[in-house]
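A.B. asks: Next up: the structures, one after another.
None of the figures in this text is laboratory data; all of them are computed from the coordinates on show. Values in this document were obtained by computation on a predicted structure and should not be read as measured data. Cβ atoms are built from the backbone, for glycine too; each structure is taken alone.
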Structure 1
Amino acid sequence: MTDLELYGHPDSGHACKVALALTLAGLPWRATRIDIWAPPDTRPAAFLAASSAAEVPVLMIDGVAHAQSGAILIELATRFHCLGGESPAGLRRGREVILWEANRIGMCLPQLKEARRLGGAHFDPAVVDWLEGRFAVDRARFDRMLGGADFLHGAAPGIGDCAVWGYAQWLTEAGVTPSPVMAGWLERMRALPAARTPEAFFPAD
């Protein structure tokens with residue numbers, strides 16, 4: 001059996017993407033919570049040895065470190081033939097959505113969430129306005145990508161859905177609203193048997 005250990009934290013949408021994918025795929029895994037708010041050099045030695053950037057998520061697969069959430073999702077789909085990895089078309093779709101998310105919605109939502117977090121980073125109002133405008137464009141693009149399907153991969157969720165979910169789960173905290181199409185997708189994602197809160201994925205010791 002493959003040994004899977006995920007370093008993450010409930011405040012990391014990138015770590016949540018991987019945790020959801022592992023759970024959706026029915027793969028046995030264990031979480032190791034890393035305090036991302038603590039100075040990097042105070043984090044556990046085993047984690048620092050696995051992560052050259054001292055960032056989460058890192059997925060250990062049989063002792064080999066895999067970093068960057070999008071790369072990890074593609075690795076899981078390819079290695080375990082799941083969440084779109086069952087076919088070339090599914091993998092192609094997953095790669096397309098993951099790269100779009102990283103460059104678009106996965107850029108603006110974390111910044112908006114941080115801008116509105118109590119004690120978070122200060123953003124100039126003009127920057128917040130720009131990020132909100134960018135999200136509005138991305139939200140419309142999401143609607144076109146989803147079309148009339150239940151999930152971005154069609155009838156069942158795949159790695160692309162996991163990627164977008166990472167920060168789309170926090171639209172309220174980011175101070176933005178979903179379109180009706182996105183709201184329906186969010187409801188279906190929350191209703192999945194594998195769905196968990198971030199704290200449930202990465203419980204405190």
Structure 2
Amino acid sequence: MVKKLLSQYLKRRNLLSQNALTQRYLVIDLELTGLDVNQHEIVSVAWVKIDNQCIKMSESQHLINKDVKSLEQSPVFHGIIDDTVAKGQSLESILMQLKAHFNDSILVFHNAVLDWGFLKAALKNANISAQPKLILDTLHIEKKRLICQGAEIKQDDLTLSACRKRYELPSYHCHNALTDAQATAELLLAQCHQINRGKELKIGELT
């Protein structure tokens with residue numbers, strides 16, 4: 001047990017010292033029926049790859065959970081209706097496809113507490129063992145930057161759209177998991193270039 005923990009610690013320390021701009025990232029976004037992991041469900045999961053600063057939309061995925069019991073307000077917020085769900089995949093299948101990327105990619109979320117919380121619970125319920133090598137959160141990165149600048153953080157200052165606006169990134173009017181995953185990928189690259197300012201950026205500086 002001690003050897004395993006030591007090995008994990010050394011791997012993480014080595015990863016944190018590496019160049020952030022040459023890494024492979026998997027940027028993930030979920031559509032949910034609500035915010036309570038004990039009551040609400042995952043409607044869909046989308047992911048976008050970043051490899052060596054290149055966003056690879058051709059390798060992106062947006063998968064609908066056909067097992068969702070109640071869409072709640074999803075038709076209003078995400079445009080997903082019962083007919084769309086019927087053509088989806090099982091949540092277990094979606095999770096297995098997602099897990100396949102865990103070993104070679106750093107996971108990225110905007111609000112990892114929420115989305116990773118739902119994914120972690122879903123993986124546990126499906127008896128799927130999965131341990132990402134590292135998770136980054138663009139919300140956390142932005143909060144850390146604003147605090148370092150001495151800025152007052154107001155309500156809604158850390159939403160995905162508000163964070164993108166500070167980097168003069170365009171606003172996306174269509175909000176679904178795939179669009180938000182792409183938007184988060186763009187935000188991560190903008191944050192990296194703002195932080196490093198032409199110098200080498202260590203992954204540890206983003207945690």
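A.B. asks: Here distance in nm of label points 7 Å out along Cα→Cβ at positions 42 and 186 was calculated and came to 2.6; which of the structures 1, 2 was it taken from?
C.D. replies: Derived from the structure labelled 2.
A.B. asks: I have 1.18 for Cα Rg over 2.2 N^0.38 Å, for residues 18-105 alone, calculated from one of the structures 1, 2. Which structure is it?
C.D. replies: 1
A.B. asks: For the read-out semi-axes √(5λ) of the Cα gyration tensor in Å, a value of 25, 23, 14 was computed from one structure; give its label from 1, 2.
C.D. replies: The read-out was computed on structure 1.
A.B. asks: One of 1, 2 was used to compute helix-only ellipticity at 222 nm (-39500 (n - 2.57) for each DSSP H run of 4 or more, over all residues; to 500), and the result was -12500. Which label is that?
C.D. replies: Matching structure: 2.
A.B. asks: Going by mean count of other Cβ atoms within 10 Å over residues 98-105, which of structures 1, 2 comes out largest?
C.D. replies: 1
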